[in-house]
Structure I
């Protein structure tokens, strides 16, 4: 049995009524609702979702990103920053997405001025490490982050390995390590 479509999710109507000046889109896939917002409005919407008593999204379950390079359907941007929220009081779950388009060649190492969103560490302090992971793996920066630096790769790592234009075998990172035989001590 397939999940019931949730575009009638109570949070979607609440956000639309409370923030009528914003451009919002909503999708539903397999019973999971997603609210798509503009990058400039992201922080305002996320704060509203946490602070409004009818929403009360008190738990940030995840912050991640996706690279839609080569995706078969048209998307509003190449990269999406994705927030998964939960409300303990109401039992709601909601995904919030914002899309970004790079202005520079993403196979290089130059930071792209268009791959930037505001941090949500002032709303959910636990977002700090998750945002660092998105920065490390995708190169998306978070304005106002208290300690934005790499978390999974070394500081001078020359790229962002979860971008789809990053070579599967890497760019020589493995060649600098000494190969050890199984019986070596």
Structure II
């Protein structure tokens, strides 16, 4: 049984312009996702922004996902997801790139396989969103103007939205002094 191709106006445009690339489309609960290779993501995102028939001028979000122990097979453990909105055509499109770690480490060591090009040159609003994905998942963005932690302190030893991070943490809260109203 073959899965039907989702009906979305931008998919045909992307396929016509980038038919030589490995592209895949999925649909879940009415949301269409275009799955692209990490090395092709920046070029395809630029096309989606600049093509007048697509016109995705608004980058609504950049987020990540960890598919560790996910019940269905995925092309990689992590995904970077760009949520695009075209206000002129009233369309929404998710663009996903899957990444697989090459290092078996939970720390903050940079994994060269967990890297994708930054889209800050396409949408300035991507800067803080990419920093959050880096902080929480450890996915690095090439050519980001200021890639550093945004939610946790610089020397925090891990990335807490990874599914292998313990739910209770690793003791990082035990050393804080309790501050009550009288101390303020």
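Here, each number is a calculation from the coordinates, and none is a lab measurement. Source: prediction; values computed, not measured. Cβ atoms are built from the backbone, for glycine too; each structure is taken alone.
Some points to look at:
- For 62, 38, 31 (Cα extents along the principal axes in Å, calculated) the corresponding structure among I, II: II
- Source structure (of I, II) for distance in nm of label points 7 Å out along Cα→Cβ at positions 12 and 116, computed value 2.7: II
- For distance in nm of label points 7 Å out along Cα→Cβ at positions 60 and 148 computed as 1.3, the structure of I, II it came from: I
- Parent structure of the calculated result 5.7, given that distance in nm of label points 7 Å out along Cα→Cβ at positions 20 and 156 is the read-out and I, II the choices: I
- Identity of the structure behind 0.25 (criterion: FRET efficiency 1/(1 + (r/R0)^6) of positions 52 and 100 (r between Cβ atoms, R0 = 30 Å, to 0.05), calculated), options I, II: II
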